[in-house]
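Take a look at these structures.
Read the figures in this text as sums done on the coordinates, not as results from a lab. From a predicted model like this one, the values you see are computed outputs, not experimental measurements. Cβ atoms are built from the backbone, for glycine too; each structure is taken alone.
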Structure P
Amino acid sequence: MILIVDSGATKSDWIALDSKGNQLFMTQTLGLSPEVLTREVIEDRLANNFELSKNKESVTHLYFYGAGCGTDRMKIFLKDIFKDFFPKAKAEVREDTYAAIYATTKIGHQGIVCILGTGSNCSYYDGHQLFQKVTSLGYILMDDGSGNFFGRKLLRDYYFHKMPQDLGIKFAKEYQLDADVIKDNLYKQPNPNTYLATFARFIVENKDHAYCRGVIDKAFQQFVNNYIMQFELATKVPINFVGSIAHYLKDELATVIHRNDLILGVVRQRPIEGLVEFHKNTI
């Protein structure tokens with residue numbers, strides 16, 4: 001049995017294939033980002049999934065693409081956990097950027113591949129190798145245009161009284177905005193980046209409001225300036241995206257991309273389908 005996993009900060013999609021490439025099952029766990037979770041939490045999330053626990057002895061190959069897996073230390077950390085949970089499996093751990101590449105860009109073709117989900121990043125793919133100009137310093141300092149970026153912006157504007165009154169009233173009705181609750185989630189609970197990203201739904205649902213339009217436009221322009229324009233070939237190759245933010249704000253994203261004389265390529269909400277097709281071709 002082959003397991004293919006696309007793991008973001010919020011959730012992880014798992015698809016199992018047999019030796020002929022036929023799908024056996026599809027399941028989901030919470031995100032398994034090694035940068036923000038302990039070994040115990042990751043083990044619990046695996047063990048609490050019925051399909052994974054039931055089939056763990058049958059897995060021979062595990063291809064895991066995850067947020068927070070960009071360093072050797074994090075890869076080794078996860079491989080050690082997978083070795084114990086899937087005792088017969090050969091595990092390969094790569095950062096989620098590779099999932100985005102395989103889901104949007106054909107082997108041998110050039111492109112810039114971006115992730116706009118709970119977090120964000122951007123890479124150049126020359127058809128064979130991945131290149132990054134920006135080393136991520138995590139959600140506090142970076143992640144421009146991401147779900148947690150929008151959540152942070154909304155909370156700050158609400159508390160600094162910069163959000164329009166009509167929108168502020170609506171925001172307060174939809175979310176628990178007590179300062180103690182917010183600080184507890186940010187500084188005491190796991191996955192503060194995921195918590196911040198939960199507020200992004202509000203900006204998507206109210207994207208036609210002038211305030212939200214401005215926030216979205218400025219955030220995407222900032223992403224273009226800080227990430228995409230780092231690459232000399234930015235205006236020559238397609239700019240591909242994966243992630244819920246890119247998917248739900250595709251029109252707004254396209255406006256910014258075209259305004260900067262860039263070429264919008266593929267936009268996928270989730271890369272898992274493209275990953276499966278990629279790995280089917282390697283079986």
Structure Q
Amino acid sequence: MNKTLTLANYQNRVLSVVDYLWRNIEHDVDLNTLADVAHFSPYHFHRIYREIMHETVNATVRRLRLHYAACQLLRTNDNIESIANQLGYSSGEAFSRAFSRTYNITPSAYRQQRSTPSALKIHPPSKRLYTMNHHIDIIDFTRVQLGGLPHRGDYLKIGLVFEKVAIAAGSLQLLNDDTRSFGIYYDDPASKDISELSSHACITLTPEQATSANLEVLELEGGKHAALTFKGPYSELEQVYAWFYGEWVPKSGYQLANRPPFEEYLNDPRTVPPTELLTKIYLPLA
């Protein structure tokens with residue numbers, strides 16, 4: 001029996017569950033349904049899932065739902081009770097407790113403190129106000145070779161593609177402590193329909209390794225870059241980009257190169273709370 005083929009088959013079946021959870025984030029799921037999606041016996045499904053994903057199904061669901069909730073708090077005017085109902089919580093209070101345990105802040109305070117300031121009441125506004133400030137490093141980025149997969153749609157849902165990339169590489173023992181994760185983002189989410197956004201989820205691999213894992217071969221060019229390290233949930237990155245492009249770039253004296261921005265993920269959302277996530281944003285400079 002081809003053990004590598006068997007492992008890849010199991011991994012793909014577990015990934016179908018992750019895909020199902022992403023697509024049904026607002027709906028309740030049960031063990032039998034998920035086991036059917038993966039074509040596993042309900043008696044063995046949880047153990048297989050936990051070993052391949054390194055977390056339980058419940059942990060995945062909780063992580064994805066709270067990530068989705070944080071996005072809804074920033075992107076919509078839906079009240080707390082409505083968001084709680086969307087995600088299957090028994091009450092707004094139950095949702096608030098779960099959110100507070102993970103984000104160390106109540107949903108209402110999270111929305112109030114992190115919402116983008118409203119525009120000045122003149123048209124067009126004379127100046128956009130930013131409530132944040134970040135440290136920028138100008139660095140010489142060393143070229144990296146990557147293996148990855150494309151993602152189309154909401155950037156905040158690229159996590160599923162990263163799971164696929166990691167499992168493809170992991171099945172061939174290509175992951176180690178030196179492996180780095182990058183996301184390449186080709187479009188401005190404020191200027192395109194969300195369904196048309198294009199990106200790549202990547203990890204550091206040689207071209208030969210990427211090909212062996214059935215991943216696309218990509219490369220990030222070296223050279224001078226502006227780098228910003230952000231600590232906090234991925235749902236807040238859009239506001240960080242707004243500051244980076246709207247406040248820092250015009251005043252920096254630098255010109256941007258004709259290459260897309262990209263992000264490097266410095267820790268794992270499965271092992272640290274959202275408030276501790278570290279994301280380094282790179283803008284290529286001319």
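Here the criterion is mean count of other Cβ atoms within 10 Å over residues 190-197, and among P, Q the highest value is seen for P. With mean count of other Cβ atoms within 10 Å over residues 14-21 coming out at 15.4, pick the structure among P, Q it was computed from. Of the options listed, only P reproduces it. Can you tell which of P, Q yields 0.90 when FRET efficiency 1/(1 + (r/R0)^6) of positions 70 and 222 (r between Cβ atoms, R0 = 30 Å, to 0.05) is derived from it? Only structure P yields this read-out.
With Rg and Dmax of the Cα atoms in Å coming out at 20.2, 70, pick the structure among P, Q it was computed from. Can you show the working numbers first?
Working: P: 19.3, 58; Q: 20.2, 70.
This figure was derived from Q.
For the structures shown (P, Q), Kirkwood radius over Cα pairs in Å, for residues 38-165 alone is largest in Q.
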